[in-house]
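The following blocks contain the structures, represented as structure tokens.
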Structure P
């Protein structure tokens, strides 16, 4: 009975942790979009006020620099939160754990 309670507590703890990760991710995404839209609009309006055409102002690297560099950070955050890592995903972790446990078992059997 106690094992089930611990298991339920553990499930609740994991669910709360996952919820906090998702909440943090969506907050980060909202700020990313809001700030970058503001910066883009400000740069385009500033460029137009300085005599540039809309195309010149919009397609300037400075307009997209924040989107790109902050976007790289968002990409890593997305990979972490949604477990999208193709190299070191859950399957890889489970295989490594099994491998290490098997090695330990073999080592301990040598000394019996």
Structure Q
């Protein structure tokens, strides 16, 4: 269980569910139904919960193959741009291909966590 003082990356705010949550909170703020401070608390809670749930519940694994186009390591975050990617689930499922994929990889703990 995570400590309440632990900070989490806001990486998942850029996912479709994170963007929908942000849009809904923006609408509520615009309608003056909630304060911006409450919206920030909700987003902070979202960061924590989605990280914990994905860590605990997702057991599927996949492999991928492609051509590394660019990579970067900045502020303890790796970013990879891969072209002509083929994904395969470990259970032998259907392959999925993509022209271009961006992979962002962060440490399980932020650098400021002790």
Structure R
């Protein structure tokens, strides 16, 4: 499956906008967990998935949905040395996160606290 960059940008905007609709109803009652495992080039909503494009990076948690995604993306980029999502889609996840931040869904700024178990 192939999506043109312009269409992919629109899709990313819509993901953020639909999230905003839910966020408005549930604000203050949510927390967000990202299991940064088995990273594939597309989201789980795609009907098929390719082999992982990045190594597992752990679990990220926050009460800020934008911060949790930004931290997850940063961990993957730092670990792999490149934006694996942009390589596959032509659009960086930063585009969606910036749009979400503009909508007021959260902040791209975060403080990462590592917890070892």
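Bear in mind these aren't lab numbers, they're just calculated from the coordinates by the rules spelled out. Quick caveat: nothing in here was measured; it's all calculated off a predicted structure. Cβ atoms are built from the backbone, for glycine too; each structure is taken alone.
Identify which of structures P, Q, R gives the largest calculated value of distance in nm of label points 7 Å out along Cα→Cβ at positions 35 and 67. Mind showing how you got there, number by number?
Values: P: 1.7; Q: 5.5; R: 2.4.
By distance in nm of label points 7 Å out along Cα→Cβ at positions 35 and 67, the leading structure of P, Q, R is Q.
Using the calculated result -30000 for helix-only ellipticity at 222 nm (-39500 (n - 2.57) for each DSSP H run of 4 or more, over all residues; to 500), pick out the matching structure from P, Q, R.
Details: P: -30000; Q: -11000; R: -15000.
Source structure: P.
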- Note on the structure: From the coordinates of one of P, Q, R, semi-axes √(5λ) of the Cα gyration tensor in Å came out at 50, 20, 7; that one is structure P
